[in-house]
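Readers should treat all values here as calculations from the given coordinates under stated rules, not as data from a laboratory. Computed from a predicted model, the values in this text were never measured in an experiment. Cβ atoms are built from the backbone, for glycine too; each structure is taken alone.
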Structure P
Amino acid sequence: MKITEICTYHAHDGSRNNVFLQVMTDEGIVGVGEPYSIGPDEGILGTIENMKAWFVGQDPSRIEWLMRRAKNTMRFPLGQVAWSALSGIEHALWDIAGKAAGVPVYRLLGGAARERVRVYHGIHGETPASCGEDALARQAEGYTAFKMSPYGPGWTEKPWRFVVRHAAERVEAVRRAVGDGSEIAIDIHATLREPGKAREIIEAMAPYRLLFVEEPVRPDAVESTARLRRETRVPIATGENLYGIARFAELLDADGADIIQPDVLCCGGLLELKKICAIAEAHYVTVAPHNPLGLLSTALSVHLAATVNNFLILEFHSEHKRPKARFVDEPWVPRNGYFDLPTKPGIGMELNLDAIKASPTKHWNRGFPQHADGSPAFI
């Protein structure tokens, strides 16, 4: 079997653009993949177009060899664009391998280490009360774990003491709503420059028994993250903005996290993520994959989670209820907070090209929040 073409697709889902791809073969087997859409996504599309010739004509089953050759061919260390582009192609190669063998991808990655995959659901609200109401609605759907922002609207322009007090009030409202039998995680979104502020807001929320606090400081600040882990009593999670085994090895060697959160759409793909999980296992660290983009991303993450000994929990945001669900042929739905393991060959999910082509892209970015003095704020 030989690769004959790599086709890319670009579509807007109502809130952001999405990038998808297909790897074609001369035996008619087509693999699907999804690179992370980083905005500007044109960088991803251009990179895939540029590296396409490295894959066309090659045997798609040589996944390790093809990925290593591509990385070595790039002169400088890979950044988010290159890692995302390669991740999407790698997904499709595994999809082809699973379809050719007639088995789900997770069977090729070591087989099932568990019978189902637990997920947590994102919750939202402008006020503490509305956060509690949203958590109750998700709890009624069967979820037993949730993740939320500690911040209310316009927090970057408010006094820090107010932000800290309001964060505690938001978490208290959710804990009161869902009770002690559910778990609550907090995502600070790498918004704080100062580790001291991160420590202060974590300690304000700590009495409400948190599953973890995610990205309390910038993820590239490995030493600051490690120091926070030593100085706080809440588990620290990070990793969505790190790529490849080398950066995760640096984080883990520094004892920088209790939980890592690599994203299969940009960390290098399924095999790279499997290696990252193995390094974490050797450091007694668990894995809660980052997964905010959509259902193909969820399917890939479920395959990975099925095989990983130290998997903890998977991010999920009810993508099956959102407009982006039309981009795949069969939206997966969790039952009582868990995904069943897939049974179809390959990834088990195909692209709906008609819906993708009928959803033209729009210019988008993450916005421009600022502090009260007009200086740009981290997002």
Structure Q
Amino acid sequence: MKIHEYQARALLAGADIPVPEGDMVTTVEDAVLAADRLLADSPPVIVVKAQVHAGGRGKAGFVKVVRTAEEVREAATFMLGNRMISPQTPAEGLEVDRLLIAEGVDIEREIYLAITTDRERRTNTLIASAEGGVEIEQVAEERPEAILKVPMDPLDGLSAFQARDLAFKLGLKGKQVRQFVGLALNLAQLFLDTDASIAEINPLVVTPATDAYPDGQVIAIDAKFNFDDNAMFRQQSIAELFDPKEEDPDELRAKDAGLSFVALDGNIGCLVNGAGLAMSTMDIIKLHGGEPANFLDVGGDASQEAVTEAFRIILGEKSVKGVLVNIFGGIMQCDRIARAIVSAAEEVGFKVPLIVRLEGTNVEAARNVLEEAQERLPTMRTATDLGDAARKVCAAVA
């Protein structure tokens, strides 16, 4: 589960991690009021940021640094009146209905700081780089030595000495070190307390020296959090931050039906039981020159209701030119699954090729069910094995 930047900032602030003042707004007038409030404290600039679950906001014109309330009005009018298009959005872009109006800060230097799970080391890992505020993926690819990694103990978490050593490696000095250590320890605890899968601050900045902070202040000015969906049952306050408008509607519909669904860019719809089998099905479609339109796992039950809803979701995509059903009947008998497929296909109505491959318990009886339904479902064909099914569906959509 993802959350917006303004929500991530609130989590950081609640964990005693300093962030600039700011307000989330949904209208141009509220944006101006928020700017007036911030400008009363005389910040150097105001930052207007679109709140969407996609990167590339700055290059797309949906992050604006301004100095007056009137400039805030202009920026808010543009962002709330246009869809944001970037390399990380669909071609049609994303609608913007929330803005963050935030206090700008003077920046002396920028740092990247994040925590995620290192699958290879089997532990949560703190990741940092002195080259913050830029595309960290590009830095990691071109200069991997610039990425510093600190494994966290599975029981004790991040230690103060680890954070202090990292601060020195990042080139922090004086009172910056103590600020960084406290911030890193708080971020590590927040990561654990919220069942996060990633907690990212980019950039973490050091401000110029002031009377209050002779060595500058270490402050988070942008943040991103993802959370483990499987932990939401014990993270009610986090679950309440979910914004359904930012999710694929088909994926939400599938989740409500108990299906695992991910939309892809191809034209061959896939309906499979079991995540591993679904991955293999997509692989073999690719092997035979096709492009899967989705990942869809109906689970071990594969009831008529689940299959019917799965067909509706798949066929709801105009790009789908054919459908491959690949079911392995273990505890669930194949003839029961075949009847569910036939009933669901008749109810939904098929105009595109439907290739069905069944294997497992009572498979011969299942094939008889499909053969008897052939006249009622003229676009349906059966396959003897997965390779045969992939070849047939790829040929059908070619």
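Please state which of the structures P, Q yields 4, 17, 27, 23, 18, 10, 2 when P(r) over Cα pairs in 5 Å bins from 0, in percent, for residues 124-187 alone is computed from it. Provide the component values of the computation, followed by the final result.
On the way: P: 4, 19, 32, 23, 12, 7, 3, 1; Q: 4, 17, 27, 23, 18, 10, 2.
Label of the source structure: Q.
In terms of Rg/Rh (Cα atoms, Kirkwood Rh), the structure with the greatest value among P, Q is Q.
Tell me which of P, Q gives 3.1 when you compute distance in nm of label points 7 Å out along Cα→Cβ at positions 292 and 340. The structure behind it is P. For the structures shown (P, Q), FRET efficiency 1/(1 + (r/R0)^6) of positions 76 and 92 (r between Cβ atoms, R0 = 25 Å, to 0.05) is largest in Q.
Comparing structures P, Q by FRET efficiency 1/(1 + (r/R0)^6) of positions 12 and 236 (r between Cβ atoms, R0 = 41 Å, to 0.05), which one has the largest value? List each step's numbers first, then the result.
Details: P: 0.75; Q: 1.00.
For this comparison of FRET efficiency 1/(1 + (r/R0)^6) of positions 12 and 236 (r between Cβ atoms, R0 = 41 Å, to 0.05), the top structure is Q.
Calculated for structures P, Q, relative contact order in percent (Cα under 8 Å, 6 or more apart) is largest in P. Among candidates P, Q, the computation of distance in nm of label points 7 Å out along Cα→Cβ at positions 100 and 164 that gave 5.8 used structure P.
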